[in-house]
Structure P
């Protein structure tokens, strides 16, 4: 009988160990299930918030009028702008032409004034031949006083010719 009691006690111990093992596994599995449940709950909350944000964005975005962007509408706008720009373009061309003509007139007047001033500023005794002789003598090394004596001109006249020809 004693053997039977030991056997029963052994079986009872094995049963207790199995029950303990099942109990601890059940606790561990329950914890994992709770974690999965919390993760699913968090995902549902985030999905709800994203859906709410998307709905709000859709309601706040103004509707697109598809007729505004059509090729026909763009062509009409281009034609309208071209018609409005034509008078401005013609006005600009006319102004440019008038400005160019005014500029040409001014350049002609300036050239005429320069020629008149040049003729008035040259002394009557200084002519083209005197100019070339003054330059030739100066290049030969004759000083201004010597040139003025030889050609019977004043020193300022000789200096003027040299300055006019940018030699001195």
Structure Q
């Protein structure tokens, strides 16, 4: 199965799950540059469950559009679980969505270091709960291999897979 087929299949499954619950999704993407949103919006009818996407490639965009604190970026670095969490919660705070996912990483070929090598990608997933409060429900740091395109594709598949998994978990605990 090609990347496009796999990603489309996952997005279709996610869309069915979200539509059945009346949920909306917001995305905050850095190293994927909108690849996840492109995958989702390539599906007819995705406007029923995809609310918006933020491509916040620069540090300034993360701060201006998602309210990621400048001090956090300076202290932890743009590629960190903490910044991914702030991006995910910021995407919800600046949208009407129920769920969000964020991704920030080093796709390469340059930009890596000993502590943050090429292929290191951080993710976070947040949810707006019944009270309206925004809660970061999970975060991950992954090390992917391959060239720039491979890292971006693996990141896209990871986000879609995790959103499906988190949706299933939420449904088990709070059935509609």
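So semi-axes √(5λ) of the Cα gyration tensor in Å, for residues 73-136 alone, computed for just one structure, reads 27, 10, 8; which one of P, Q is that?
It was calculated from structure Q.
Supply the structure label, taken from P, Q, corresponding to distance in nm of label points 7 Å out along Cα→Cβ at positions 33 and 113 with the calculated value 2.4.
Q
Of the structures labelled P, Q, one was used to calculate helix-only ellipticity at 222 nm (-39500 (n - 2.57) for each DSSP H run of 4 or more, over all residues; to 500), giving -30000. Name it.
Of the options listed, only P reproduces it.
Upon calculation of relative contact order in percent (Cα under 8 Å, 6 or more apart) from the atomic coordinates, which of the structures P, Q produces 23?
The correct label is Q.
Ranked on FRET efficiency 1/(1 + (r/R0)^6) of positions 105 and 145 (r between Cβ atoms, R0 = 30 Å, to 0.05), which label among P, Q comes first with the largest value?
Once FRET efficiency 1/(1 + (r/R0)^6) of positions 105 and 145 (r between Cβ atoms, R0 = 30 Å, to 0.05) is worked out for each structure, Q has the highest.
Given that FRET efficiency 1/(1 + (r/R0)^6) of positions 9 and 89 (r between Cβ atoms, R0 = 35 Å, to 0.05), derived from a single structure, equals 0.00, which label among P, Q identifies that structure?
It was calculated from structure P.
By the measure Kirkwood radius over Cα pairs in Å, tell me the structure among P, Q with the highest figure.
Once Kirkwood radius over Cα pairs in Å is tallied for P, Q, the winner is P.
Of the structures labelled P, Q, one was used to calculate mean count of other Cβ atoms within 10 Å over residues 25-32, giving 27.1. Name it.
Matching structure: Q.
Every read-out reported here was derived from the displayed coordinates using simple, explicitly stated rules and does not represent laboratory data. These figures come from a predicted structure and were not determined experimentally. Cβ atoms are built from the backbone, for glycine too; each structure is taken alone.
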